[in-house]
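*Asks:* So, here come the structures, one by one.
Bear in mind that the values in this text are calculations on the coordinates, not laboratory data. Remember, it's a predicted structure, so these values are computed and weren't measured experimentally. Cβ atoms are built from the backbone, for glycine too; each structure is taken alone.
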Structure I
Amino acid sequence: MPETGQVEGIVTMDGAPLANVSIIFQPQDDPNARASMGVSDEQGHYSLSYHTDKQGALIGSHKVSVTTPTDAPDPSGQAKEPIPAKYNSKTELVVEVTAGSNDILLELTSK
């Protein structure tokens with residue numbers, strides 16, 4: 001297994017915790033590398049898993065996407081994502097993961 005750093009933090013939207021959102025860290029250096037994922041709790045806290053038996057994310061720069069799991073699409077057949085595209089499908093979020101423990105605050109804005 002490659003070296004990972006432990007990653008956890010809080011995700012907010014306009015200062016309020018975002019509950020039950022998916023957070024994905026995709027390594028920038030190798031788009032084919034395994035992404036790390038986590039889901040926030042009611043307080044917006046998340047921690048990432050790299051593999052079923054390995055926590056964290058690969059060391060290095062990551063594009064971060066935050067999405068809301070959707071149960072039902074809108075009438076057009078497209079799911080309506082309440083989180084702006086600049087944080088998911090067209091993410092502009094980039095963070096650096098280092099060896100050891102990483103506490104990464106993701107502060108999103110609806111504007």
Structure II
Amino acid sequence: MSHRMHIDHSVKLIGKLLFGIERGLEVLNTVRPAGQPLVDDWKCLKKMVRTFETHCGSLAQYGMKHMRSLANICNAGIQTEQMAEASAQACVSVPSGHWSSLQKGFSA
């Protein structure tokens with residue numbers, strides 16, 4: 001449970017850091033119209049996942065529910081460096097243990 005809470009909190013905080021307190025959750029939760037792909041740049045999405053996991057720990061299977069949020073970050077034009085800075089601020093410490101990306105590698 002603590003891993004899940006850490007992932008959920010981290011994604012929300014990253015959204016607020018990137019887009020502001022007012023718009024952060026709105027941007028993360030945006031659903032594109034039917035027929036549009038989840039993300040415009042799939043390489044960007046992969047980079048965002050790796051950047052998140054580097055700073056915040058593995059998304060694991062539970063964290064896959066946040067793919068839309070990470071895709072929306074890409075669709076908003078956020079660069080990898082901006083994501084890295086926000087992730088580092090949001091995740092001051094990477095939780096150790098079974099779900100740590102330090103032990104198992106990346107999920108994407």
Structure III
Amino acid sequence: MPAPTFTPPMRPSAGTQITPEVNLRKAPFGDGYGQASPSGLNHIRRIVRLEWAYLSLDEAQQIDTFLTGRGGYRAFTYTLNGEAQPRRWTCAEWHIEDGHPARVTATFREYFGPEV
């Protein structure tokens with residue numbers, strides 16, 4: 001069964017932070033010299049911090065319900081702004097600020113594993 005698609009009620013606010021997490025094997029040889037190579041096929045994972053700053057409480061709860069339903073470990077698809085194809089993500093960290101307007105922040109980690 002394919003991963004569900006995350007479709008928030010609106011696009012994230014400006015300022016999405018994308019941080020690559022690079023996994024390398026490193027071998028130091030002394031005198032400051034070393035050699036590095038990628039650790040696996042998918043050695044660069046994107047970590048994305050998204051924020052929805054102007055939501056109604058119902059819209060914030062819609063995002064919370066989706067992320068809670070994925071349990072922090074089950075993948076979903078989401079297309080970043082400006083990208084043509086969706087990527088697979090997990091989200092084990094999000095925060096809801098209950099106010100008028102409500103605010104949601106979430107950290108998505110690119111996922112390369114099998115369907116869970």
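*Asks:* With mean count of other Cβ atoms within 10 Å over residues 21-28 computed per structure, which member of I, II, III shows the largest figure?
*Replies:* I
*Asks:* Taking -4000 as the value of helix-only ellipticity at 222 nm (-39500 (n - 2.57) for each DSSP H run of 4 or more, over all residues; to 500) derived from one of the structures shown (I, II, III), identify that structure.
*Replies:* It was calculated from structure III.
*Asks:* semi-axes √(5λ) of the Cα gyration tensor in Å was computed and gave 24, 15, 13; which structure, I, II, III, did it come from?
*Replies:* I
*Asks:* For distance in nm of label points 7 Å out along Cα→Cβ at positions 29 and 69, which structure out of I, II, III has the highest calculated value?
*Replies:* Comparing I, II, III, the top value of distance in nm of label points 7 Å out along Cα→Cβ at positions 29 and 69 belongs to III.
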